[in-house]
Every structure is written in structure tokens, then in C-alpha cells.
1. Computing Kirkwood radius over Cα pairs in Å for each of 1, 2, which one ends up highest?
2. Among the shown structures 1, 2, from which was the value 1.7 of distance in nm of label points 7 Å out along Cα→Cβ at positions 51 and 99 calculated?
3. For helix-only ellipticity at 222 nm (-39500 (n - 2.57) for each DSSP H run of 4 or more, over all residues; to 500), the calculated result is -12500, so let me know which of 1, 2 that is.
4. Out of 1, 2, which structure matches 31, 53, 15, 0 when P(r) over Cα pairs in 10 Å bins from 0, in percent, for residues 83-130 alone is calculated?
5. The value 13 for relative contact order in percent (Cα under 8 Å, 6 or more apart) was derived from one model only; which of 1, 2 is it?
Structure 1
Amino acid sequence: MSIDFDWLGKEVMDRNLDEDDRNSLGAVMTTRDFAKGETIVSQGQPGGILYILRSGTADVETDVNGERIHIAGASEGALFGEMTFLTKEAASAQVTAKQDCVVYKITRDGLSQLMTNHQELVYALVAYMLFYSSKIIRGMNEKHISMLHYITGQRF
């Protein structure tokens, strides 16, 4: 499958991608189909790759003392690997296709190539990473507050 640049521009980059943008992104971004049940990211695999879920759904799980713990579900537009993309640490979770999925991938080296002549694309991608991460943090904060209210007996 080829990259859907119209979707990428609208949903991720927040801008129309012209032919130069499309060629530049196409040179550093790859796409891969994953069948239901297939592992997209393995816990412990080397970092440095950002994954963008174009279509389908996936489960994010981690292994804690031999027990598989469900962390989150992911759907169209979800990012994974964003922490390891920035730090190059090993993946802290496993991502498994819950349905057939199409995933776009970009490496740190690919992002570095874009930085040379397409800073606005890099900015747009990093802004999306920050936006997506902030949604996760806000959701975690809401759950944390709700749990504190439950534990202390306070009600909303």
C-alpha cells in the first residue's frame, strides 16, 4: 500500500502537502500492512522508529513479571514508539494488530534528513507527537484524579 498523503496532511501534518512535501516524506517514510494478530512493535525491540497507525486498531500491552498487562487501545491516527523514537531506548510495550492495520514508519535518520530542507514538515510531525502525547497525559490525569476521589470517598 502506498502512503495516503491527503490523510497524512490533514490528520497528522495539519497542512496540505504539495508535491515536494510528498516526495520528501515518501523518501523517508515507509508503509506496512499488518494482519490481525500480528505484532507491530515488540517489547524490548530497539527504539528510534515512530509508528503512525493509518487504519485499523491495535492493542498496546506490556509484560510485567511475566504477566501481560493491557495499557491501551489504538485506532486511526495513533502513534506508538514516540518515546523510543526520541530516546532510542528499547520499546517498553508490545503493539499487536487487533484488526488488519496499515502503519506508516519513519526513523530518526529519516527525520534528520527532513531537517535539512524541510523544517516545516519536521515541526508539523513533532507538533503532532506533542499533541498526541498531551492527550495521553490528560487522560491519565483524569483517571488518576478519579481514582483518588474513589479511594478517599470523595464524589464528583
Structure 2
Amino acid sequence: MASRPRDVARELARLIRGEIDVRDFPWLSQKERRSLGALGMSMLRGGKPDVAQAAFGVLIDLEPEAAVHHLMFGHAAALGEEVQIAFRSFTKAISLAARDDRNAEVASEAFLARGDLLLRLGRTVEARADLADAAQRMRDPMRRRSIEAFLAT
């Protein structure tokens, strides 16, 4: 079992290289899961979608019902231009987040991200529906107004 963030990073590197499978990844404590999530986020910001996908993929394997993991995996897939994978991940995040009112913000972000993908694909009607759903759930009033302004055009 990996006991330090450095151990988690080393094992994640082995996973990415194909030396181990997800099922072989060490069981992670809550602290290590947060570290893995933080690593995934930093890899997203650093433009390394493959590493971010691996990190969030492990979290999905450990906590398949956590909508936020699917959301972040979708962002990593979108960054890596894997549109179909991103679309499926955002859809899964929406489905899981809809089960719990405490996940309204995750649902909002997933609708927003999926709407963006749909816009890129030229599927405007579906994109506008997703963006409207995102705006309805959005807690940040400035972001909500921004989405509503876009929808008004």
C-alpha cells in the first residue's frame, strides 16, 4: 500500500506505463485519494491529459459512484481531444449527480462541459439545452448570467 503522495505518484506512473493494471493499484486512504485528485488537477492545469485521466480513472475505479471523478475524467478526455470519451464521462457525471441534491454544482459543471462539447460538434440545439440546465443549477450568479446571456443570443 502506498503510504505517501510520492508512493502514489510512483504507482500512478507505473499504471500509465502499463506495468500494472488499475486492479493492481494500491488501495488508497482518504488522504491519498485527495492527493491523487490534486495530482490529476495539476496535470489538467499542466496540459497533461493522459496523466490526469489515469489519476481520475483510478479514483473512478475506487469510487465509481462519485460524480466528480467522472466530471474530471471527462475534462481530461476533452483536453486530450477524446470527444466521445469526454461526452460519456460528462453524461455519467450528470446521471450520478442527479441522484443527490448536494451534487448540484457537479451536475451544473457537467452540463456546462457537455454543452461546450456539443457546441464544438455543431449540435447547437442539444448544446443550448445542456447550457440551460447548467445555468439552472449554477450557484455562482455571475457565471449563471454569463450562460443566460449566451443563451439569449
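1. Numbers: 1: 16.7; 2: 16.1.
Across 1, 2, Kirkwood radius over Cα pairs in Å peaks for 1.
2. On the way: 1: 1.7; 2: 3.2.
Computed on structure 1.
3. Working: 1: -12500; 2: -24000.
Here the read-out was taken from 1.
4. Numbers: 1: 20, 46, 29, 5; 2: 31, 53, 15, 0.
Attributed to the structure labelled 2.
5. Values: 1: 28; 2: 13.
The read-out comes from structure 2.
No lab work stands behind these numbers, since they all come straight from the coordinates. These figures come from a predicted structure and were not determined experimentally. Cβ atoms are built from the backbone, for glycine too; each structure is taken alone.
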